[in-house]
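Structures follow.
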Structure I
Amino acid sequence: MVPRSVRARTTLAACASVAVVLLAASAVVLLLLRLNLERTVETVARDQARAVARLAAAGRLTPQLPLRPGTDFIQVVDARGRVVAQSQNLTGRPALTPTGAHNRHRTYNLDALGQKHHQRVTTVTTITPAGPVIVHVGASLRTADAAEDLTTAALTALSALLLFTVGALTWRTTGRALRPVEAIRAEVAAISDRGLDRRVPAPRGDDEIARLADTMNAMLERLEAAGARQRRFIADASHELRSPLAVLRTQLEVALTHPDPEVRNALVAGALEDTERLQALSADLLLLARLDATGQSRPDEAVDLTELVRTTVTARSTDPHPVALHTPCDITVPGNALWLGRLLTNLLDNAQRHAHRTVTVRLTADPATGDAVLDIANDGPPIASAYREKIFERFTRLDDARSRDDGGTGLGLPIALDIATLHGGTITVEDTPDGTTFRTRLTTSTRG
């Protein structure tokens with residue numbers, strides 16, 4: 001069963017990885033040790049066998065042969081299988097006969113010799129004055145076996161100790177590393193929709209956990225700002241709806257009880273105007289809700305911006321001020337034609353509302369970036385620099401009384417800015433010698 005916690009899984013993975021490395025390393029060490037020890041034993045036996053072969057070749061072989069250190073027995077057998085000479089411990093023993101081969105070495109049955117431990121038997125053939133003989137020299141592997149067993153036990157104990165140390169260190173280190181993550185999780189779990197002003201603890205440094213805490217705090221700041229904006233929007237919308245609704249109710253109540261038909265007709269006409277104003281406000285609120293719900297998903301429909309500007313300006317023939325239109329080039333942008341048309345309409349409504357005599361619309365392409373630049377200028381009073389960002393806030397009116405009389409809701413410019421932002425663009429306010437210009441910049445390609 002796989003542990004559920006990251007701490008336990010990390011510790012288990014570290015121990016498993018170290019165990020695999022230790023197992024492979026131990027196997028290599030034991031193999032090299034075994035090969036080296038067996039090579040040493042075989043060298044000793046081969047030297048002893050060659051020395052006996054030289055004695056046999058010189059005809060100086062004695063029936064009993066002395067053993068050198070590291071060898072267990074010596075036996076010399078002639079071509080007919082008779083024992084010619086041997087070490088004292090093999091007196092009366094039969095000749096050795098091969099029983100097979102193992103690892104390129106012949107194997108011999110040594111049970112008859114009483115040798116129960118591992119042996120390495122080296123065989124050398126030589127010619128003597130009496131004919132060919134075979135010299136068998138057996139060297140004990142007891143030392144190699146003991147060294148291998150001791151090394152295996154030492155490696156096992158050392159590996160167990162190392163695994164325990166790695167596990168303990170990994171468990172402790174992972175716990176300390178994850179402690180800030182747990183603190184962040186606990187703090188986030190404790191934050192409710194009414195406590196968005198709280199922040200998660202940010203550890204020192206610039207590692208992944210510190211960046212996670214910074215990201216979480218930035219997200220909480222955005223959520224707090226969005227919540228405050230939503231509450232402010234709801235409060236402003238309630239305030240904006242309360243006044244015309246109160247006026248509308250008063251007009252209808254007076255019209256219902258007033259005896260003069262002309263007065264009733266005037267009151268009903270005023271109520272109709274207020275109803276239209278409420279309808280426009282409701283439509284603006286609905287569009288803002290749709291724009292907020294759309295988020296960062298930019299529309300990518302190809303829109304002929306030049307044709308859209310020409311059509312929109314031409315259709316507004318009843319505007320109080322004439323519009324000078326300049327569209328020297330054809331420009332196409334990705335976006336939503338309906339929303340871009342609303343952006344243009346809102347900016348034109350704002351320009352018409354504040355212009356003295358004329359409104360100028362100019363659509364050009366930025367030669368440096370290729371962006372579409374839409375300038376809508378009016379010859380009205382300039383906007384103070386302190387208010388150039390405030391006018392894009394919802395329900396903001398610099399001249400509240402005049403805006404209400406002209407039917408403004410305080411949502412036209414915020415809607416235009418939201419639409420431009422959704423299309424990857426911007427709206428800025430600039431002073432001109434003849435008044436004020438609202439400059440909208442839109443990209444002509446979809447940028448990731």
Structure II
Amino acid sequence: MALVERLFRTKPTDQIVAEGGHGEGGELRRTMSLWQLTLFSVGATLGTGIFVILGQAVPKAGPAVVLAFVLAAITALFSALSYAELAGTIPVSGSSYSYAYATLGEIVAWVCGWCLMLEYAVSVAAVAVGWGEYLNTFLQGAFGWTLPAAITHSPGDQGGVVNLTAILIVVLATWLLLRGASESATANSIFVLIKVAVLAFFCVVAFTAFQSGNFANFAPMGAAGITAAAAQVFFSYIGFDAASTAGEEAKNPRRDLPLAIILSLAVVTVIYVLVALAAIGAMPWTDFDPDSTEASLALIVDLATGATWPGLIVSFGAVIAIASVVITVLYGQTRILFAMSRDGLIPKVFQRVDPRRQVPVANTLIVCVFVAVLAGLVPLGQLAEATSIGTLFAFTIVNIGVLVLRRTRPDLPRTFRTPLFPITPILGVIFCVLLMYELAWVTWVAFLLWTGVGLVAYFLYGFGHSRLNEGSVR
């Protein structure tokens with residue numbers, strides 16, 4: 001077989017689905033319900049974004065930031081619909097990696113999986129780093145004391161030595177994941193319900209101070225301001241695809257995965273719009289300070305009540321929000337590595353399933369150590385921002401995958417079909433490419449360097465060990 005043919009050889013969809021749930025030494029356990037899957041995606045999406053991004057976006061769009069959240073949701077919806085179709089058609093753990101393998105070939109799937117390794121690992125490390133800061137904000141308001149900078153910051157950052165708080169939240173999340181998919185899903189559901197309750201509390205309090213006059217000059221920066229804010233808040237929607245990584249642990253994946261993806265995006269959009277309406281109604285948009293975004297929601301409820309305890313509750317919600325994101329993103333990372341290992345592209349250790357716990361224990365521990373070291377010892381800086389390009393690349397691949405699979409395998413049973421085909425996935429590709437184009441040059445440099453390293457790794461190991469290709473090492 002010619003080199004190009006090997007590189008772009010696709011894995012039969014039926015084979016991908018048939019291998020689902022099976023790893024070396026055991027099988028994954030199907031325990032996750034539609035409710036848990038939906039909250040899984042909500043947990044991955046509804047992180048600190050709304051606590052931070054609102055303060056950054058309001059100065060760009062004014063009260064029209066409400067429309068910016070809706071526009072961003074519509075943009076995300078195009079890709080979410082494509083994810084929903086492929087998740088129902090190919091219900092496995094690999095998410096966009098597996099979808100790319102079935103539609104565009106091994107080399108594209110490898111690049112997609114490789115980019116997700118960076119995006120998941122660095123993003124969860126960055127979120128874990130922020131956990132210590134939010135924890136200190138809560139401790140300061142509640143008890144008047146904070147943890148020392150030496151253990152809440154990375155080396156070289158404001159007197160940091162080792163970020164023990166970041167390591168702690170990663171270890172706690174790993175402990176939950178090792179207990180089993182059902183147990184970690186239950187814990188995530190509790191965390192998600194708490195942070196939704198906190199945001200509902202914010203809305204109730206903020207609406208008591210609602211002033212309709214704050215919306216008088218609705219779009220002071222015009223359409224350009226709305227689109228600029230929408231491009232920024234789009235990244236607070238990333239995470240709706242988390243349910244697709246649970247394809248092999250869902251009770252009824254073909255029915256529940258598409259529903260969970262769409263429902264989670266709808267839930268998050270409603271929450272974002274309500275929070276934006278309440279925030280602008282309670283505080284004039286000109287009072288939002290883009291340099292002190294972390295405290296914007298807490299400040300609003302404090303001003304609305306003339307007390308400090310409401311702000312403490314909001315700060316507590318941010319702490320819980322981060323814990324939920326760490327659990328769901330770590331889970332997604334391990335399941336994508338599980339699928340890649342099963343295909344032979346990375347070592348077998350990542351697909352070994354503990355027969356008693358029915359989870360990939362070694363895989364989870366390796367990811368925990370890597371992320372903990374990254375979060376505790378490495379100043380991430382702009383690298384954390386660079387992870388967004390990996391997500392947009394994966395979204396693009398999924399949208400293209402829907403177009404390809406409809407053409408190559410129209411006979412496949414599909415429990416969900418993307419409406420207005422092919423317009424919807426084409427718009428998904430266009431919007432993702434436009435957002436990638438708007439990213440800073442340093443983001444592109446990091447993306448291209450990481451991709452280059454990934455291609456070297458593929459030809460040194462994955463190409464020869466691929467179970468799909470002839471002459472593979474099994």
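To which of I, II does the computed value 0.25 (FRET efficiency 1/(1 + (r/R0)^6) of positions 225 and 249 (r between Cβ atoms, R0 = 35 Å, to 0.05)) belong? Computing FRET efficiency 1/(1 + (r/R0)^6) of positions 225 and 249 (r between Cβ atoms, R0 = 35 Å, to 0.05) on every structure in I, II gives 0.25 only for II.
The greatest value of distance in nm of label points 7 Å out along Cα→Cβ at positions 73 and 273 among structures I, II is that of I.
-18500 is what came out when helix-only ellipticity at 222 nm (-39500 (n - 2.57) for each DSSP H run of 4 or more, over all residues; to 500) was calculated for one structure; which of I, II is it?
For helix-only ellipticity at 222 nm (-39500 (n - 2.57) for each DSSP H run of 4 or more, over all residues; to 500), the value -18500 is produced by structure I.
With relative contact order in percent (Cα under 8 Å, 6 or more apart) derived from the coordinates and found to be 10, which of I, II does the value describe? Considering all the candidates, the number was obtained from I.
Comparing Kirkwood radius over Cα pairs in Å across structures I, II, the highest figure comes from I.
Using the calculated result 0.00 for FRET efficiency 1/(1 + (r/R0)^6) of positions 89 and 257 (r between Cβ atoms, R0 = 25 Å, to 0.05), pick out the matching structure from I, II. Only one of I, II returns 0.00 for FRET efficiency 1/(1 + (r/R0)^6) of positions 89 and 257 (r between Cβ atoms, R0 = 25 Å, to 0.05), namely I.
Values in this text are rule-based calculations from the coordinates and carry no lab data. Fair warning: this is a prediction, and the values are worked out from it, not measured in the lab. Cβ atoms are built from the backbone, for glycine too; each structure is taken alone.
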